[in-house]
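Once you scroll down, you'll see the structures, which are given as C-alpha cells.
Nothing in this text is a laboratory measurement; each read-out follows from the coordinates by a stated rule. Please read these numbers as outputs of a predicted model, since none were measured by experiment. Cβ atoms are built from the backbone, for glycine too; each structure is taken alone.
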Structure I
C-alpha cells in the first residue's frame with residue numbers, strides 16, 4: 001500500500017528538526033542564493049561530510065547542479081525566526097539585505113552570528129524523488145554562538161528548546 005504525500009507529511013511533522021539557511025554560490029550567477037532548509041544531517045567526521053536535500057522546483061537546485069557550485073549551511077539560533085521566514089517565503093527582494101553576512105573558504109555566504117556554520121564543496125549528488133540530496137565536503141566551519149539554543153521546527157511551527165538547568 002502506498003501512502004499519499006499529505007499522510008506522509010502529517011506523520012513527519014511530529015519529528016522536530018533544526019532550522020538552517022543554506023546559501024549557494026554558483027558559476028554564472030552574479031548573486032548568491034539562499035533558502036531555509038530543515039533536511040540537513042551530518043554524515044561522516046572523516047572526511048567531514050554533511051547532507052542537505054533541496055527541492056527540484058527552486059533556484060537553489062538549479063544552481064547546485066552546476067559544476068563548481070558551493071554551499072554553506074548556517075545553523076540558526078532561536079532569535080533568527082524572522083530571518084528563517086525571510087529565506088523561506090520572500091521572493092522578489094534581496095534576502096541577504098538582512099543579517100550580517102561574510103564568507104569563509106568557498107565564497108558561499110556564511111551568517112556571522114549563526115549558532116554554527118559549515119562551508120562546503122559538493123562531494124556527491126543523489127536524485128531522491130522531488131529532491132536532490134547533496135553531500136557536502138566541509139572545507140571550513142565555525143561556532144559563533146555555540147552556547148546558545150537552536151531554532152527548532154516541529155508540528156508546523158517554530159519551537160524553542162527548553163533545557164532543564166541543574167539546581
Structure II
C-alpha cells in the first residue's frame with residue numbers, strides 16, 4: 001500500500017472552503033427555487049436542459065448524464081414532474097427499451113417564471129462577489145476539474 005499524499009495546511013483550508021462553498025451555494029439555490037416554485041434544484045435543471053434540447057426532448061439516459069444524476073434518481077424526478085404535468089415520458093420508436101423525457105407547455109411556462117429567480121441567485125451568491133478576473137479564473141478551474149472528472153472511468157458503486 002502506498003503512503004497517502006496528505007494535504008498540507010493551506011491545501012486543507014482550501015479543500016474545506018471549496019466543500020463548504022459548493023454545498024452552501026447549492027443548498028441556497030435549491031431553497032430559493034423551492035420557495036419560488038416548489039421545484040428542487042435538480043428538477044429545475046431537468047426542465048432547463050429539456051428546454052434547450054431539440055424539440056424540448058431528450059433520451060432519459062442522456063438527460064441523466066447531463067443533469068449529473070443516476071438513472072434511478074432521474075426516473076424518480078421525472079415521475080414527480082409527470083404528476084405535475086411539467087414533463088411527459090414517451091417511448092422511443094427505434095428502441096423500445098429507451099424513453100424520452102419531453103418538456104410540456106406547462107413545464108416551459110413554469111421554467112420561464114422560475115429562471116429569473118435562479119439567475120438572480122447565481123448572480124447574488126456567486127458572480128456579484130467576484131471580480132471579473134476571479135470569475136474568469138473560477139471558470140477556468142471549473143473546466144479543468146470537470147474535464148478531468150468526466151474523463152475518468154465510472155467509479156464503482158458504493159457498498160451498503
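Some observations on this one:
- Comparing distance in nm of label points 7 Å out along Cα→Cβ at positions 80 and 112 across structures I, II, the highest value is found for II.
- Origin of the value 3.1, where distance in nm of label points 7 Å out along Cα→Cβ at positions 56 and 104 was derived from one of I, II: I
- Computed -0.24, -0.84, -1.45 for log10 I(q)/I(0) by the Debye sum over Cα atoms at q = 0.08, 0.15, 0.20 Å⁻¹ - originating structure among I, II: I
- When distance in nm of label points 7 Å out along Cα→Cβ at positions 8 and 40 is calculated for each of the structures I, II, the largest result comes from II.
- Distance in nm of label points 7 Å out along Cα→Cβ at positions 72 and 136 from the coordinates reads 0.9; which among I, II: I
- Which of I, II yields 19 [relative contact order in percent (Cα under 8 Å, 6 or more apart), calculated]: II
- At a computed 19.5 (mean count of other Cβ atoms within 10 Å over residues 48-55), which of I, II: I
- Identity of the structure behind -3500 (criterion: helix-only ellipticity at 222 nm (-39500 (n - 2.57) for each DSSP H run of 4 or more, over all residues; to 500), calculated), options I, II: I
- Which entry (I, II) yields the derived value 0.1 for distance in nm of label points 7 Å out along Cα→Cβ at positions 16 and 152: I
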